[in-house]
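Undergrad: What follows is a set of structures to go through.
Just so you know, all these numbers are worked out from the coordinates, no wet-lab data involved. As the structure is a computational prediction, the values presented were derived from the model and not from experiment. Cβ atoms are built from the backbone, for glycine too; each structure is taken alone.
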Structure P
Amino acid sequence: MQGLQLGAAQSLLELMRPRQWVKNAFVLAPLLFVGGAMDLSMVLRALYAFLGFSIAASSVYIFNDIKDLESDRLHPIKSVKRPLASGRVSLGAAWTLLVGLYAVLLMHAWVTPDVLVVLAAYIVMNILYTLYLKQQVVVDIFVIAIGFVLRVYAGAVAIGVPVSDWMFVTTLCLALYLASVKRRQELLVVGEAGRSVLKAYSVNLVDRYAEMSATGALVFYSMFVMAERPELIMSIPIVLFGLFRYWYLVEQTGGGESPTDVLLEDRLLAATVCVWAGWCGYVIWVS
């Protein structure tokens, strides 16, 4: 009996997709680029926003899995890996967990009400995405990207600093790159049967989207460094290497449908991100 309960709890945790929480590290980006960010209260507020966004993201994943249950059962990967599509979690349990996460988010308002507004905007946008926007060509890619921008904005609101224009446009371009690669890999893995919007795309088209977005992210980040943070000049080659490594993994190993899996499974890419974050944090915090 205890084994069954443990298995059920593990399946519910999988439904929340904790591996995907690594995306919410974008919430911590404003903290990284704020000088003197060793202020404990500021760090705690940023971490609390990270936790809140993780709960919000999990609620979005659950709602999406409920809505896409039938199509996920036909997907060669999702039908096995996703707890709801594979039958390891019942529909009733999924709804109960979703309501519970919403209740936890309401409690978030007692500490950081401003962040809750950003979280609510993120949830509403993704509900609209699940119900309608993901079937709209190009709009679907931008909605995914805006989700990352909202993560950065939530982090800035949490610690009470304005969002840099450079950070906004760089984040948007990087997120568009990741979203374009995601669509590319979906086309290659399941083809047009994966989701109806894929019929409007081609691999060549999303390749161009990805190349344009990656170039934009690199250019805007480099302009930010040279204009406002010249002490970070050595971080530019690290960013360039990370983009090259990610694209290699997409082309040669078939990664990219889940950017999180690519990051967590490739030690060199993960080390590159850690080196970049560590270098930027060190240079800014000691300046």
Structure Q
Amino acid sequence: MATPAQWIEGARLRTLPMAVAPVVAGSAAAQALHSFDPVRAVLALLVALFLQIGVNYANDYSDGIKGTDDVRVGPLRLTGSGAAAPGQVKAAALLCFGLGALAGAALVVLSRQWWFIPVGLSAVLAAWGYTGGRTPYGYRGLGDVFVFVYFGLVAVLGTTLTQAGALNLEAWVAALATGLIATALLMANNIRDLPGDREVGKRTLAVRLGDPPARVVFTAEIAVAFALVLFLVPGNPWMLVVLLLVPLALPPVATVLRVQDRRQLIPVLKQVGVLNVGWAVLFSLAVLLQQWL
């Protein structure tokens, strides 16, 4: 039986910025339209959080029963380490997906954005299919697409639409930027696990690209995420405050480009998560400064 600390580690809380950042950014975009709604923002956050935790448990379960985690550089996996029975981990994933669906249903009712029902269902199916089932797309190099679409485009644009009922340039830029940073986090994770994934036939995008090109792609994803802010500067010069985070982006980029000991890539995950939240917070600050000053 896993301890509470092991369940928390299994939920991989340091990756939760992937859920928090797009909701913060999407809510800021709604505020730019003078339509921020705190109740709907909280519901959107619950959907994103439960989906993120659920996909982590689902990956833990699926990779564990496939033997992918038998040799692992990164943190504890519940199933692979034997800390929890596979059935327990699977149940935790399904519970999280169910709770996310309940929060999503409430959000749909309040916003009357009925189109979000099939989108939400597709998100749950995509979360499970990442490493689950007979032909998991995460094993074919498509996991990055899932992260970009659902933790970037869907999360940000959905948050804005369910509050404002419309989209603006701020929402699109935030969706692209937070999606790219989240994808960079996944890329760093997969670069760390690259040798083991290659050995067990898990062909992530990092495996397909090869080690040096994958590191370059990581750097490009971070760089483009910050460069996108420049599209908003003509309409809101305060958006330049987002670039204050660039010095914080340099250490993880330097680490990914230079280190060969893959254990040294573990802190990069937290650093990129902080970047994602920081981007969203400073983006929100820029929106508020534009309206207040």
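Undergrad: For which of P, Q does mean count of other Cβ atoms within 10 Å over residues 207-214, calculated from the coordinates, equal 17.6? Show your work: numbers first, answer last.
TA: On the way: P: 17.6; Q: 14.9.
It traces back to P.
Undergrad: Quick one: FRET efficiency 1/(1 + (r/R0)^6) of positions 175 and 231 (r between Cβ atoms, R0 = 30 Å, to 0.05) came out at 1.00 when computed from one of P, Q, so which one is it?
TA: Q
Undergrad: Work out the source of 55, 48, 35 here, i.e. which of P, Q gives that when Cα extents along the principal axes in Å is computed. Walk me through the numbers before you get to the answer.
TA: Numbers: P: 55, 48, 35; Q: 55, 44, 32.
Only structure P yields this read-out.
Undergrad: Consider the structures P, Q: one of them gives 25 for relative contact order in percent (Cα under 8 Å, 6 or more apart) as calculated from the coordinates. Say which.
TA: Structure Q accounts for this read-out.
Undergrad: Here is a follow-up. For distance in nm of label points 7 Å out along Cα→Cβ at positions 55 and 239, which of P, Q scores largest? Don't skip to the end; give the middle numbers.
TA: Working: P: 3.3; Q: 2.5.
Once distance in nm of label points 7 Å out along Cα→Cβ at positions 55 and 239 is worked out for each structure, P has the highest.
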